[in-house]
Structure 1
Amino acid sequence: MSDQDISSNASTRKLKTYQEARLQNIENLRKLVVDAAATLLQEEGPEAVTVRKVSQKMDCSTKIIYSLFVNKEGLAQQLYLEGCKILANEFEGTPKAAVPAQHLLNFGETFWEFGQRYSSYYKLMFGGAFADFKPDEESMHGTVTAMQQLLTVISNAQEQGLISGQYDTESVVRIFWASLHGVIHLYMGGHLGDVQSAHAVYKQTLSLIVSSLFSTQSS
């Protein structure tokens with residue numbers, strides 16, 4: 001390689017300042033800690049996610065965890081946002097349907113599966129598993145982003161006159177979502193029997209909601 005090539009490579013290489021490198025290292029460390037907490041969350045449940053147990057899994061002091069997240073609630077927020085990403089990916093993989101009503105049924109089934117496969121994330125995000133954690137504005141924005149595809153399907157159905165325009169799109173989503181949450185919470189609380197019985201109630205509820213949304217078309 002010639003001196004000219006070396007000089008050219010040196011001039012095009014992006015140099016990081018100490019501060020930029022330090023921030024990048026901190027961000028990488030934060031991600032590793034969140035990954036460790038997520039593993040605990042999935043393997044042992046929300047009650048296992050403590051600063052002490054996360055630090056043990058990372059083989060570091062609790063002081064490092066506190067310096068990165070301030071407290072357990074700060075770590076819980078990052079797990080909440082991670083759950084939003086998982087939910088968004090699950091919705092992304094939902095089978096699409098030409099008929100909006102069927103598409104909503106598919107979304108509903110995806111939400112049930114999310115609650116089953118990622119029950120610890122579900123309990124953290126929607127079940128109050130961390131008593132002292134309350135979703136802030138950033139967390140709520142993550143929820144809206146995760147639900148964006150559902151919002152789009154309902155909005156398009158309203159524009160086509162398939163769903164009444166009596167309520168705005170966000171209100172329809174809340175009605176749809178809250179009803180499904182109710183069934184999942186009752187099941188997790190042991191009120192609906194085994195998973196097969198609970199799923200049957202869930203599917204009946206989902207079918208009734210979708211039918212009611214599409215039964216009254218806007219004029």
Structure 2
Amino acid sequence: MCYRTRLNAQLEEIEKSFDAYFEEKERYMPREEINGFSHSPYPVIVDESPGHIQFYNWGLIPFWAKDNKIQKATLNAKVETLNEKPSFRNAIKNRCLVIVDGFYEWQWLDPKGKEKQKYIIKPKDQDIFALAGIYSQWKNPETGSEMGTYSIVTTEANELMGEIHNNKKRMPIVLHKQDRKKWLTSEDYSAFAFPYETDLVADKC
């Protein structure tokens with residue numbers, strides 16, 4: 001799965017890489033490690049506004065949710081079961097790009113995972129890249145405030161990630177640069193499931 005990412009690039013580099021502009025530049029802070037369970041605002045590009053970078057909270061909250069407790073279970077969404085899960089079913093067509101310059105995963109060094117080796121992973125050919133995501137707009141029934149939320153879409157691990165994420169063998173869908181627009185506009189999300197993959201490199205942390 002994917003619960004920790006890195007986005008340490010400069011704002012101008014991100015805008016240039018995605019040909020898009022931050023709507024709220026003052027909110028962006030480079031960070032070496034982002035923990036998904038903090039559900040903090042994070043830079044994404046949504047299909048309805050591909051020229052802008054906005055801040056959505058990690059952990060999709062479906063429109064029908066009465067509170068935000070579901071977020072801890074929706075950091076990731078399996079591409080194979082998107083249309084089966086009530087949490088994601090209504091968000092299948094709501095596509096977003098989750099902007100990162102690396103993501104972290106832990107390799108189990110023993111059968112129970114008591115000893116682990118941390119890795120930072122990224123594509124060979126992209127310094128700043130996009131993970132496939134889906135999103136939802138949620139209105140808090142108590143306060144009336146609205147919030148954009150998202151999940152990172154995952155797939156079966158490729159050979160490299162199978163060796164690293166050796167307990168569950170999953171990985172986020174890492175998009176080729178030329179496929180960013182296709183993810184935002186394509187009806188067929190299954191086309192991005194493994195064996196769709198990007199050449200990745202992993203370094204020990």
Structure 3
Amino acid sequence: MNTGFFLAIDGPSGVGKSTVTAALARQLAGQGLPVLATREPTASPLGDLARFSTNHYQGITLACLVAADRYQHLETEIRPALATGAIVVCDRYVASSLVLQGLDGVPADFLWTLVAAADRPDLTVILTGDPARSRERAARRGLYSRFHHGGPEAGTAETEAYRTVAAELEAAGYAILVQDIGTQTAEEVTAALAASVLARLDGTRTAPS
């Protein structure tokens with residue numbers, strides 16, 4: 001079997017993860033590379049339950065729903081795609097669970113146990129940006145989750161939580177890239193990430209056996 005490349009894109013609500021995920025997948029596919037763009041929670045009955053029921057479930061209950069969706073996602077989509085040599089670009093993964101469920105009051109040790117058996121991405125990108133701008137963007141898109149509510153203060157707390165989790169994941173051996181988008185356009189962010197992914201792919205292909 002071939003070995004693909006697994007890229008996770010995480011970050012605060014409204015920072016542009018979905019836009020960048022789709023654009024990056026298009027750019028890589030345009031270079032003739034096999035790409036699977038996907039997301040968590042997934043577009044499945046289990047994923048929809050986790051995504052759209054945050055007003056009904058919280059804490060450990062919601063964390064377990066999200067984890068169950070992730071493991072099904074790995075079994076049915078991510079691992080099969082990687083086995084064919086595809087580049088998998090996933091909008092939200094482990095970092096989002098550690099941040100959002102942590103903000104929801106779930107103890108960190110329990111969350112780390114929930115993600116312990118999840119496949120580690122070849123690269124986890126944490127997008128950060130201006131919290132006020134991100135929250136405004138999330139509001140324009142639609143507030144289907146209680147995690148999207150709150151103004152700039154909530155956005156700042158979420159952004160800081162992602163920075164903390166990025167450091168924790170890196171300390172645990174994850175490959176992490178924190179990308180502060182600043183005033184960059186989605187196209188500029190996508191181009192930078194595509195260059196990083198292609199460089200890592202080239203390094204893998206030329207590495208001695």
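Any read-out appearing in this document is the output of simple, stated calculations on the displayed coordinates, not a laboratory observation. Since we're looking at a predicted model, the values are computed, not measured. Cβ atoms are built from the backbone, for glycine too; each structure is taken alone.
Suppose helix-only ellipticity at 222 nm (-39500 (n - 2.57) for each DSSP H run of 4 or more, over all residues; to 500) works out to -2500; of 1, 2, 3, which structure was it derived from? Provide the component values of the computation, followed by the final result.
Values: 1: -24500; 2: -2500; 3: -17000.
The value was obtained from structure 2.
Can you say which of 1, 2, 3 returns 2.3 when distance in nm of label points 7 Å out along Cα→Cβ at positions 51 and 155 is computed? Working shown, then result.
Numbers: 1: 4.1; 2: 3.0; 3: 2.3.
This figure was derived from 3.
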### Message
By the measure Rg/Rh (Cα atoms, Kirkwood Rh), for residues 27-66 alone, tell me the structure among 1, 2, 3 with the highest figure.
### Response
3
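Given a computed value of 2.1 for distance in nm of label points 7 Å out along Cα→Cβ at positions 131 and 171, which structure among 1, 2, 3 does it belong to?
Working: 1: 3.7; 2: 1.3; 3: 2.1.
That value comes from structure 3.
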### Summary
If you rank structures 1, 2, 3 by relative contact order in percent (Cα under 8 Å, 6 or more apart), the highest one is 3
